[in-house]
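Structures are listed in the sections that come next.
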Structure P
Amino acid sequence: MRVITGKYKGRNLFSVEGKTTRPTTAYNRAMIFSVYPDLEGKKVLDLFAGTGSYGLEALSRGAIWADLVEFATPAVAVILKNVALLGCGADCHVWRKRAEAFLKGTKDSWDVIFLDPPYAKDLLNPCLDLIYQRRLLLPGGVAIAEHSPREPVAEAHQGLILTAKTGRTSCFTLLRAEE
């Protein structure tokens with residue numbers, strides 16, 4: 001897995017060993033960033049960060065800050081290795097927390113929130129509920145979700161969808177901030 005473009009372009013990232021983490025492919029990241037390319041000066045949150053690839057790609061593309069949230073200890077270790085590899089520790093923070101606990105406790109807000117929850121765990125919509133109830137997206141911000149086709153975005157958030165793409169194994173949904 002490598003960084004696609006920007007100041008860290010072509011850098012190979014470490015991956016989590018085994019099958020406990022489903023890495024986002026470069027193809028899927030390229031698709032997401034082609035739909036939402038403007039990260040210059042943005043503050044981002046990468047929930048269910050895995051290897052940190054979304055947040056680190058965002059930093060490579062000009063984001064000014066990234067919070068990377070992951071609970072699995074092996075994945076957190078990989079994120080920390082990737083942050084050290086890229087030398088971007090001053091531009092991000094790695095949180096070892098469950099995504100819902102982080103969302104319930106944070107006092108911060110972001111321009112872009114990436115969500116890539118594990119499939120078949122019913123985590124997407126509870127996290128979206130917290131993001132919107134707690135107004136964690138800044139005005140003009142977006143939530144970008146990579147999720148299972150078997151776990152669609154809940155009816156309560158359908159009116160916020162900017163665009164959605166469905167593949168064989170993944171869906172990608174961009175949702176706007178509430179006004």
Structure Q
Amino acid sequence: MSDARVQPSDPGPAAPDTADWTWVLTRPCPDCGFDPADVRPDGVSEILLDAKRRFARVLGRDDVALRPAEGVWSPLEYSAHVRDVCDVMRARLEQILAGGGATVQFANWDQDAAAVEKSYWRSDPTVLRRELDAAFDAAAAAFARPTPGQWSWPGLRSNGSPFTVETLGRYFVHDVLHHLWDVRG
């Protein structure tokens with residue numbers, strides 16, 4: 001008898017996502033319903049901690065490692081991605097704050113390369129839950145630190161997309177909530 005949490009065969013990497021999602025900073029997402037106008041900079045931490053609880057439930061599912069369709073990440077893979085997104089966004093926020101108001105340049109992060117490098121599809125759900133909890137806690141704590149005067153401090157993504165502390169928080173929240181929508185969490 002096999003464990004339903006284990007993919008019957010190693011599916012390898014999923015199809016890459018090449019979309020530029022920065023448009024979600026100016027208009028609602030028709031898929032997940034996210035509206036950037038609904039996210040206050042001082043509310044990001046609370047949203048992240050709620051998402052942490054919801055992802056914990058997702059990781060407890062018996063079919064967490066099963067992909068819903070060929071080339072589409074399983075809930076397990078989305079959870080591993082979100083763990084890394086938490087770390088990347090926390091680091092970017094910390095970089096902006098360390099810049100003291102000067103424009104900082106973010107290093108490129110290739111999410112698809114990270115998924116392959118870390119073999120997201122092979123993650124252990126129990127270990128991943130601990131890692132995801134820690135990543136959400138660290139990100140929530142970091143996003144609770146900026147003062148209103150720092151919300152406009154700038155950063156640039158490697159492709160030139162401009163962010164501020166405020167828009168980085170909104171972008172981050174959309175990513176997390178959209179992936180909860182992806183996994184029906």
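Rule-based calculations on the coordinates, nothing more; no lab input. Computed from a predicted model, the values in this text were never measured in an experiment. Cβ atoms are built from the backbone, for glycine too; each structure is taken alone.
Suppose you compute Cα Rg over 2.2 N^0.38 Å for every structure in P, Q: which one lands on 1.03?
Q
Which one of P, Q has distance in nm of label points 7 Å out along Cα→Cβ at positions 118 and 134, as calculated from the coordinates, equal to 1.2? Source structure: Q.
Identify the structure, out of P, Q, from whose coordinates helix-only ellipticity at 222 nm (-39500 (n - 2.57) for each DSSP H run of 4 or more, over all residues; to 500) was calculated to give -8000.
Answer by label: P.
Comparing volume of the Cα convex hull per residue in Å³, for residues 86-157 alone across structures P, Q, the highest value is found for P.
Matching task: 29, 26, 17 is the computed value of Cα extents along the principal axes in Å, for residues 54-109 alone. Pick the structure from P, Q. Structure P accounts for this read-out. Between structures P, Q, where is relative contact order in percent (Cα under 8 Å, 6 or more apart) highest? Going through P, Q one by one, relative contact order in percent (Cα under 8 Å, 6 or more apart) is largest in Q.
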